[in-house]
1. One of 1, 2 was used to compute helix-only ellipticity at 222 nm (-39500 (n - 2.57) for each DSSP H run of 4 or more, over all residues; to 500), and the answer was -9500. Which one was it?
2. Looking just at Rg/Rh (Cα atoms, Kirkwood Rh), which of the labels 1, 2 belongs to the structure with the highest value?
3. If relative contact order in percent (Cα under 8 Å, 6 or more apart) is computed to be 29, which of 1, 2 is the source?
4. Once FRET efficiency 1/(1 + (r/R0)^6) of positions 10 and 50 (r between Cβ atoms, R0 = 30 Å, to 0.05) is calculated for all of 1, 2, which comes out largest?
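Computed from the coordinates by the stated procedures, all read-outs in this text should not be read as laboratory data. The model shown is predicted, which means the values in this text are computed figures rather than measured ones. Cβ atoms are built from the backbone, for glycine too; each structure is taken alone.
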Structure 1
């Protein structure tokens, strides 16, 4: 994988959220699949299933720590909420 700045117009960029949602539907019950717009640079949500562990480790490597639900989110055993003090 190569991470780079882009204007978001490439088909590969558009395919990424579609693939993400397909994977979410494979791993999580429908009520736990969330596709939201940007909710802020300091808070995020990921799955709790073992397949999401790499994502959690990545976020932790950037300083994110587990936290409770934020905004209009509710506690969900299929979600892990993380935040970063800015």
Structure 2
């Protein structure tokens, strides 16, 4: 499902106009992004949770040349599936 399909689904199910549905989806995703950028965990009970993992820097290797390259530390967002979602998908 794409973002546009989600907006169309909201229009049909909730009876929202297209601009209202677009705004609702934008607020939802922007809120999750903002919370993760602050380092907060986002949990949607029964569905999933999002959190940020920190990776320390390390020395890597360029596969083409073989020379060592310093990899900077980074923060990456992670998605963890909830129990109810696992059961729905697996059934």
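1. Of the structures listed, the value fits 1.
2. When Rg/Rh (Cα atoms, Kirkwood Rh) is computed for each of 1, 2, structure 2 gives the biggest number.
3. Working through the options, I get structure 1.
4. Structure 2 comes out on top.
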